[in-house]
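Q: Please go over the structures that come below.
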Structure I
């Protein structure tokens, strides 16, 4: 387990990464009244919470963000599943520090996390959501950044603010609902996403993908969109164009080679899709 703790304004940011071939157990406690929001980009963690002779277990899997209140009477035990790379970002603040935020920022917490701000127990569980793709990418960026020193801290701050903004935007949506997709299906959907990302040039058809992950077409289409906030092949197109943008910025391929590399046979189709997504043509990068 690799753990990095960074202080950013009124928040403590805990960055955790792990890849082990056996179950890993980590214990921790709190020394104040804390509100936490944890973002699990990947991995599988069983979180056991102990307080007042009670125990609660939260199963946090890839793509889940969860929130809670806890005080110094609460202890946590993390059981991290083996052979699944863990990347998680947890953002903590004391209730006192949240009250020190600018009024417009505090009002967001006051409106959407009120049971956590004014707790009636030593531990209170808040909203739990599916992270959208932007949130998942923010977790990946934080864990994989090569920046150092003050630049790294500034970069992590920007990604933390993005995570919090998306979190509150989702729970403020009147159509938002708690996670209802079974854990085993979530794992299959992440498998589908990985298959698409690894086969951009020759992706499987929907039927083939469905068979590979062992989930019927209806559940694949419906729950993929619910989990990732985007339809199956819209996700594939997005990954292709993001990769194309990266290749063009690196300058190692020309536009035609880039189009072929990410699975576009037609240069005009690639250019039109690229322009629609980024607002400028691929040739403008090469200039």
Structure II
């Protein structure tokens, strides 16, 4: 086999083009891979090593270095996944004879449990927007859809008018890799969303935008914009320490399981490709039950 030669920076560009064009991954996912591999490029530069000549021990040392910088178990697991995918690609495309990442193991991440809100805390958060004001009504609709559908923030801001099926009680959501899934939404989310679409959005849509949620200038939201709103309402509700971008999605999944939903159905609602990703919420439920038991049982 003839091994092809290419500069490290060019290999990264070739790989990210492959992820975008051939695998059809979203810009957010490709960006995550890019950030991970740029860390590897920086490490290679620091250690004066060639990207395509690294051995398994080099990659293990790189991972240990990242762990020492304070990277979480979940981020390390994603980093391992990025390395395995990247080097598998390099081997298949004949840029390397062997894959030094083939035997890397992901750190155990199940114990890194996502933080969730109680049902009462969710209610407090959702009731913070002032729905007598146009922006408050829009924000209530956004929060209700986030929780009611278990959406990612990126999915919320990408929702288009053609994706909404209010009469049927669901919306079409584009998740990771542009995969579409059907997401039911409840009466509350449907009420606030339909009110916003009827009373507020038409006056803000100055450019014929296809997006559902708009600013008063008629433009769409960024993930950072939604995060700022969520954080502000979390502070008003006295939940500032708990609030993070995925808090309503995590709470959505946990509350479903606590009320008896089966794991496979929750997997489909969340759009997880693997059920092992969804299983983390069973650990959350168990931990919450343990805390309730310890707090309230007289012989705990």
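Q: Supply the structure label, taken from I, II, corresponding to FRET efficiency 1/(1 + (r/R0)^6) of positions 93 and 157 (r between Cβ atoms, R0 = 41 Å, to 0.05) with the calculated value 0.75. Walk me through the numbers before you get to the answer.
A: Numbers: I: 1.00; II: 0.75.
This value belongs to structure II.
Q: Supply the structure label, taken from I, II, corresponding to helix-only ellipticity at 222 nm (-39500 (n - 2.57) for each DSSP H run of 4 or more, over all residues; to 500) with the calculated value -14000. The partial results should precede the final answer.
A: Numbers: I: -14000; II: -17500.
It traces back to I.
Q: Taking distance in nm of label points 7 Å out along Cα→Cβ at positions 69 and 213 as the criterion, which structure among I, II has the greatest value?
A: Numbers: I: 3.7; II: 3.1.
That would be structure I.
Q: In terms of FRET efficiency 1/(1 + (r/R0)^6) of positions 125 and 197 (r between Cβ atoms, R0 = 30 Å, to 0.05), which of structures I, II is highest?
A: Working: I: 0.40; II: 0.85.
Answer by largest value of FRET efficiency 1/(1 + (r/R0)^6) of positions 125 and 197 (r between Cβ atoms, R0 = 30 Å, to 0.05): II.
Q: Another one. Given a value of 42, 28, 21 for Cα extents along the principal axes in Å, for residues 85-164 alone, calculated from one of I, II, which structure does it belong to?
A: On the way: I: 42, 28, 21; II: 65, 35, 17.
Structure of origin is I.
Q: Which structure, out of I, II, was P(r) over Cα pairs in 10 Å bins from 0, in percent calculated from, if the result is 5, 23, 28, 22, 15, 6, 1, 0? Don't jump to the answer; show the numbers that get you there.
A: Values: I: 6, 24, 32, 24, 11, 3, 0; II: 5, 23, 28, 22, 15, 6, 1, 0.
The structure behind it is II.
Values quoted throughout were computed directly from the atomic coordinates according to the rules given, and no laboratory measurement underlies them. On a predicted model such as this, the values are computed, not experimentally measured, just so you know. Cβ atoms are built from the backbone, for glycine too; each structure is taken alone.
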